[in-house]
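J.: What follows is a group of structures, each given as structure tokens.
All of the numbers you see were taken from the coordinates with simple rules; none came from a lab. Keep in mind it's a predicted model, so treat the numbers as computed, not measured. Cβ atoms are built from the backbone, for glycine too; each structure is taken alone.
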Structure P
Amino acid sequence: MELYTPILVLGGLAAAFALFSLFAAHIAGPRRYNRAKLEPYECGIEPTPQPSGGGRFTVKYYLTAMLFIIFDIEIIFLYPWAVHLDALGLFGLIAVVLFLVNVSIAYAYEWRRGGLEWD
């Protein structure tokens, strides 16, 4: 149990700080509520009622999200390779080249299909 004592103490300090911060904000903060402050923030645009299903997103939204995921995963895999370039040697170089070829094919396909055109 003594191995976990520092972790428990740190967790207790974090919880105490969080509770103290909430209490201090409640005591010291202003209490001037009005109709505008109680509404959800919509960038100055009056909120409009949504259909019961929550509305529909266009397919372009999902294609953009998938593009983000593809390039995000590419960076996640390239960063460790760049950090340990010396230790990986020729095997690491070949693996990364194959990975980049694979991602480049996906990028070229998306480019040819018009996925990078922002209308």
Structure Q
Amino acid sequence: MANLKRNMIELIKNPEEVIKGGEPEFDKYWTSPFIPLDVTLEAVDFAEKLENGEITGSESILEMADFVAQKIFNGQFTKDDIRQRLHAPDAIDELQSQIFFVARGEQSDATKKFLEKKR
């Protein structure tokens, strides 16, 4: 258990400025080094729904956003932060990758690269 995996998500810090043409700044959030099995079980259920095409519509996506914010990142931000600060073209893929990280231990390439630089 010495190799506890973590994952990261980046949210735009200054969305109003970026909308007006400014340069984006990002806040990086990290998962806890320890994620309880209960959270993994919920993530597995989400992953199964994703793979079966059962997550459709805004309500399901917001449920996924809430799970990511509250359970995976322990309330460091809210689903409303995700709604307003996660870049739309990447949002669904990002939420799915966070769920697959917990369900399967799959870290994103960006997280792997960032961690390699830190070592």
Structure R
Amino acid sequence: MNEIILRRAYDKPEPHEGRRVLVDRFWPRGIRREALAADLWLKEIAPSAGLCRWFGHDPAKWDEFRRRYAAELDANPGPLQQLRDLIDAGPVTLLYGARDGEHNNAVALRDYLAQ
């Protein structure tokens, strides 16, 4: 598997990041499309709105969030295969909007893909 990089959507793009894929359901506030420089917005791979509300970026719910998100990914293989195809072609940067760099859907998604 090629490299998967995680970057906050608000960080300035770097040249070594490969394909940049926004993996959030909603567009990050205050960022223009040109500034984000995303190659793809794969909102279908994001956790459901209900799961996001339940999680609320609470680290105490992290393990259960990962389990529930993995179940959602298992049930929706189309976007997941699209992302895997991109990763097979070269490095990919998963972009996320959350402030917490350790407990967010991009981290959970990267870990899921590494299994």
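J.: One of P, Q, R was used to calculate Rg/Rh (Cα atoms, Kirkwood Rh), giving 0.97; which?
T.: Only one of P, Q, R returns 0.97 for Rg/Rh (Cα atoms, Kirkwood Rh), namely Q.
J.: Suppose you compute Rg and Dmax of the Cα atoms in Å, for residues 21-60 alone for every structure in P, Q, R: which one lands on 11.9, 36?
T.: Only structure R yields this read-out.
J.: When distance in nm of label points 7 Å out along Cα→Cβ at positions 5 and 77 is computed for each of P, Q, R, which one produces 2.1?
T.: Q
J.: Of structures P, Q, R, which gives -23500 when helix-only ellipticity at 222 nm (-39500 (n - 2.57) for each DSSP H run of 4 or more, over all residues; to 500) is computed from the coordinates?
T.: Matching structure: P.
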